Structure I
Amino acid sequence: MPQLGLGTWRSQPGEVGLAVENAIRAGYRHLDLAKIYGNQKEIGEALKRVVPSEVKREDLFITSKLWNTFHKPEDVLPALQDTLVELGLDYIDMYLIHWPVAFDGTSGELRPSKDGKVLLDLHTSLVDTWKAMIELKKTGKVKSIGVSNYRADLIDGIVKATGVYPATNQIEAHPLLPQDDLVKYHKEHNILITAYAPLGSSMPGWDRLLVKEPLVLEVAKECSADPGQVLLAWGTRRGYAVIPKSSTKSRIESNFQQITLTDEQFDRISSLCKELGGPKRFFTPYGNFTPEWDINIFNEPSEQAATHQIKIV
C-alpha cells in the first residue's frame, strides 16, 4: 500500500471522477473508496479513462469498504461483487469492514432507521463477518482484508476466534487525535494504520482548523511548504498511511509533494493535542451521523452514547 493516498469521502458527483484522474496524473497510486460514499460508479468510469492508457491496473492500490447493512455472512460476497461492478474491476487490493457494527439490512436501505435511530442488527457478530471476509480471499476478488474504526479489544476478539489479523485498520488520526496507545498496539501486532482525516476537520463547537493553526503555519513557513503538507508529513513520520481528501487539482498535487520534518518540528506539531485541550475526535456516530447510531463504537463517554455494546462473538 502506498503511504499517501486519495480519500474520496464527500467528493461530490461530477467532481470525484476528475479528482481521481487528476490524482493518478499527479502520481497517486492509492485510492480509498467506500460503498456508502455513493460515488464508486463515477470513480469506475474515471478508471476506465486512465487504465490501462495512463497507468497499469496492477500499479494501483484500491481500497473499498463493506457497509454496515451487509455484515451477515451471506451478504459479504454479494456486497463485494456489487462494488466490483460499480468500479468495473475484477478485484480490489484491500477490502475493509467499514465500522464494527451491523445494521438491519432487511429493508434494503443503507441507513435503516426508526425514531431517529439506526436500526441495528444485534445478532450478527464481528466474528461472523470477519470469517466471511477471510473467505473472500479465496475468491481472488480481493488481495487483502482489514477493518476500520476498530478498537484494540475488538481486533483481539476477531483474532482470538479466527487466528487471522487484519492487514490494516483505518482510523481517524491527526495531531488532535494521535491515538498513541492504538498506534503502539498496531505496531506490536504488525497491523498497518491508515489515517483518515489526517488534516483534521471541523465539528459543532470547534471552529479551529488544523491547517490554520499558528504553529502549523509557522512550521510550514520554515519548510517552505503549505500547512497540509506539514500535517501529512507528521502522519507519515508516525509510520502509517494517510488519505487526505480533495477535489481541487492544485490541492491534490500539493498534498502529493511530500516533505520531511525535523525532530524538533515533529515534536512541536505533536504538542498541539495538549496545547489545544485534546484529544478531539471529529467523526462519531453520535454527533456527525444522521440518523444516530445507538451503540458504543469507541468506548468513550458521551451524553448521547450508546446503550448497546458491540457483539464480538
Structure II
Amino acid sequence: MKIVFMGTPAFAVPSLQMLMDEGYEVVAVVTQPDRPQGRKKILAPSPVKEAALTLGLPVLQPERMRKPEAVAELAAYEPDLIVTAAYGQILPKAVLDLPRNGCVNVHGSLLPKYRGGAPIQRSIINGEKVTGVTLMYMAEGLDTGDMISRVEVAIEDEDTSGTMFEKLSLAGRDLLKSEMPRLVSGLVSATPQDDSQATFAPNLNREDERLDWNAGSRDNYNRIRGLVPFSGAFTLWNGETFKVWASKIPAEQKSTDSAPGTVLSVTEHGVEVKTGDGSLLLTTVQPAGKKAMSAADFSRGGVMKPGTVLG
C-alpha cells in the first residue's frame, strides 16, 4: 500500500517515524514550505521535512494544496492512503478523493471538542483537565470527519503546551500504530461526530496572548502555560511588551484594595501582581529587548517597583 504522509510540526514526526519503523511504504511526504525563523528571518525547514529528508523520503512543499498543479503532483504518487498530522492546510475534495482507502488525520483533541488549528493550546488556556487524540477520516469541513478511534490524556497542573504537544504526539503515534492494520485492510468502522457538541479552537492571535488582570489568578496562570514555549503571554509595562513565561499562584493571597494589574511586590521569588480574585506570582519574565530571565535575576535590577501598574 502506497502511503503519503502530510504534517509540519514536531507533533507529527513520531507518527511518520512509526510508519517507517513498522515497514509501511511511505512514498512521499507533504509539508508546509520553509518559513523565516528567528530575528534574522532565515528560511528554515519544518521538523517533518527534516525527518523526511533524514529518512530519504521525497518531500513536496506546495504553498497551497488547493492549486491544481499541487494536486497533480500529489496524484502522481498514486496514494492508497493519506495520513495527516498537523499539516496546517485544509485539504480540497480533489485530494480527499485520491486514495482508495481514504485520508485519515491524527488530531490533538477529543473531537468534536476543539476543532481547529490550536486545540492543545486552547485546551490548556481553558483549564481543561483532560484532552486526547482522535484518529478520524477527513472530510471537507474543519475536523468534521467520522471518528475511527481516540485516546484520553490527562493535563496536569504543571503541563504547558510544550509538554502536552510531546505527550499527545506520542499518544497519536501509538493510536495510529494500533489502527494501521485496519486502515490498510479497509475494514474500519467509524462514528459520525455529534455536531451539536462541537467547540472550536482557532489559531491564536495577539489578543489571545495578552494577560487580563481583571480575570482570576487561575485564568491567567492557564493562559501563561498554554502559550509556552511558543509566543509566551504578555502584559504592558511602561507601554512596552513585558512577556511572562512562567508563574505560580501564591498559597497565601495578600489582602489589598489595589486595582488589578498592580505590582504588589518584586522579590527573588517573583513579581506578585494583583488579579481579579487574588494575585499571581510571575516567576520567569522577559522585558522588552531583553532575554527571558528568572524572577531572582529580574528583581536584582530594581527597575520595577511595587505600585507599578501593568496593562
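Okay, here's what the table says:
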quantity: FRET efficiency 1/(1 + (r/R0)^6) of positions 93 and 293 (r between Cβ atoms, R0 = 25 Å, to 0.05) - highest-scoring structure of I, II; calculated: I
quantity: Origin of the derived value 65, 28, 27 (Cα extents along the principal axes in Å, for residues 149-260 alone; candidates I, II); calculated: II
quantity: Given -10000 for helix-only ellipticity at 222 nm (-39500 (n - 2.57) for each DSSP H run of 4 or more, over all residues; to 500), calculated: source structure among I, II; calculated: I
quantity: FRET efficiency 1/(1 + (r/R0)^6) of positions 29 and 85 (r between Cβ atoms, R0 = 25 Å, to 0.05) derived as 1.00 - corresponding label from I, II; calculated: II
quantity: Relative contact order in percent (Cα under 8 Å, 6 or more apart) - structure with the largest value, from I, II; calculated: I
quantity: For P(r) over Cα pairs in 20 Å bins from 0, in percent computed as 31, 48, 20, 1, the structure of I, II it came from; calculated: II
quantity: Label whose coordinates, when distance in nm of label points 7 Å out along Cα→Cβ at positions 173 and 269 is calculated, return 1.3 (choices I, II); calculated: I
quantity: Cα extents along the principal axes in Å, for residues 101-164 alone from the coordinates reads 39, 28, 19; which among I, II; calculated: I
quantity: Origin of the value 0.05, where FRET efficiency 1/(1 + (r/R0)^6) of positions 109 and 277 (r between Cβ atoms, R0 = 25 Å, to 0.05) was derived from one of I, II; calculated: I
quantity: With Cα extents along the principal axes in Å, for residues 37-220 alone derived as 51, 46, 40, matching label from I, II; calculated: I
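We did not get these values from a lab; they are worked out from the coordinates using the rules stated. Remember, it's a predicted structure, so these values are computed and weren't measured experimentally. Cβ atoms are built from the backbone, for glycine too; each structure is taken alone.
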